[in-house]
Structure P
Amino acid sequence: MIEEPYRWVEAIANRREYIETQLAAGSPIAAVGYRDGILFVTLGRARQKIFEIYDRIAMGAIGHPGDIERLRMAAIELASTEGFTRSAADVSLRRLAHYSLSSVMKSAFEQVYGPPYLARLLFAEIGSSPKEDLFLRIDYDGAIAADGLTAQPRQRFAVLSGTRQSAEWMETFLRKEHVTDAALPDAISLALDAWSVGRLAMGENANKELPERDAVRKHREEELAKAGIEAAVLERDRKSAIRYRTLADEEVRSALQK
């Protein structure tokens, strides 16, 4: 009997290692605040990674497409139920994350005889002003990291990637380069640079330092030549209650020329 807790700890460690391996190749996602809202950007043609959840909430995800879809539908169902039984204004990303998705993912991860969720999730909720914006990340084990829930200085950006080093590089880069009142074209350029930084950190030749700007731009242009751009925005001042809008590949590439 005394061996059982140790077996559980070992099983959890093995499960964590397995999931990290499965997620390692996921294309990074950058979410950055800009003058008129919040922008999500990633690259890739395989499948959709950025989604609308509710009027003011968007989600980015990497991982197994089946698990992402299950979690996406769970988030939409909860948000829609809250909005119907109360009001759209009562739908909260904090409640969505803390009282539903986080606990579901934690339980699945710790029940070692069942399948875990092979997914990482990134959410953003747009407020009436930039100081009310919320960026929140949920890992496969239910752990939550958020910008806007603590007394720490606000960053107004968040990232998602398949490896820890990649995410750390992206965050370090954005701390240096992010401007909160940038126009949308500048925000797109910055987000794509952050994506390239994250992707470079996942390469076999990655070192412990951020790549030089020339290397980032060279890599970005090479990837843009062969991959599609997926992007969406949460717009703050739209008259419609629905703030989410997808950006076509052509629209994003056109903005980069400005």
Structure Q
Amino acid sequence: MIEITDLVKTFHQGSVNEVLALSGISLQVRKGDFITVIGSNGAGKSTLLNCLAGSYPIDSGHILIEDQDVSRWPEYKRATQISRVFQDPLLGTCGPLSIEQNLALANRRGKYHGLKRGVQRSDRELFRNQLSQLNLELESRLKDSVGLLSGGQRQALTLLMATLVKPKILLLDEHTAALDPKTALQVLKLTQQLIDDQHLTTLMVTHNMRQALQLGNRLIMLHAGRVILDVSGEEKAAMTVEDLLEQFYKVRGEEFVSDRMLLV
């Protein structure tokens, strides 16, 4: 499904602030994999997602999606195949537009728009059915501005929009980190439901190691721009938070103790 080979990304190249963010990462993702991605701050987690999505140009290496080399594709071209949900609930929706207008835009991803009206009657029926699964009563608020929604409601809507037209790849970049614990749990349950129902190939960055172990069928850990752990199946199911911490001991020593990533 996804084949990443010798991926290198450097920021501020040639300056005193040069940072090697990805150091020759190679990774194969099978169709239907739900991979949780963990690592300390600066390990390269978000950079990996941004390079995959085309937000950052890569220095070298290759990215293949279904055997097609997309390494040099611009972000807008990859967006026909890749959906993203960011940490900030404001980034995935347009606040001044209504709920139905936001959903209409999402429903036309990768399609020829033509000259028909923005929201059709058939669209509204689809949107109501899809919104009802959120259990947030948004199906009765189609005309409301998205800017009136709470952060949790807006993030749930963003997640629904990202999967309304089934993407080949779903990228989740700490998409519950800005939410309160109760709302974050609701959004995570919705995440699992949508991924399971559509069998989505997903990479989810998280700082929460318990979430990383509980969700998905596979877990990778990054450090200094490299994959230092890749577990799946029974091996992943048998792992504990303490096992993950032990991996940090091996590569970072005592310095990792103060890292925010360990707030589990």
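Taking distance in nm of label points 7 Å out along Cα→Cβ at positions 210 and 250 as the quantity of interest, name the structure among P, Q where it is greatest. Don't skip to the answer; put the middle values down first.
Working: P: 3.5; Q: 2.5.
The maximum falls on structure P.
For structures P, Q, calculate distance in nm of label points 7 Å out along Cα→Cβ at positions 226 and 242 and state which one comes out highest. Show your work: numbers first, answer last.
Details: P: 3.6; Q: 2.8.
When distance in nm of label points 7 Å out along Cα→Cβ at positions 226 and 242 is computed for each of P, Q, structure P gives the biggest number.
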Work out which structure the value -10000 belongs to, where helix-only ellipticity at 222 nm (-39500 (n - 2.57) for each DSSP H run of 4 or more, over all residues; to 500) was derived from one of P, Q.
Q
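With mean count of other Cβ atoms within 10 Å over residues 66-73 derived from the coordinates and found to be 16.2, which of P, Q does the value describe? Please list the in-between numbers first.
Values: P: 16.2; Q: 12.6.
Working through the options, I get structure P.
Comparing structures P, Q by mean count of other Cβ atoms within 10 Å over residues 18-25, which one has the largest value?
On the way: P: 14.5; Q: 17.6.
That would be structure Q.
If Rg and Dmax of the Cα atoms in Å computes to 19.1, 61, which of P, Q did it come from? Display every interim value, and only then the final one.
Values: P: 18.4, 67; Q: 19.1, 61.
Structure of origin is Q.
Bear in mind that the values in this text are calculations on the coordinates, not laboratory data. Because the structure is predicted, anything quoted here is derived from the model rather than measured. Cβ atoms are built from the backbone, for glycine too; each structure is taken alone.
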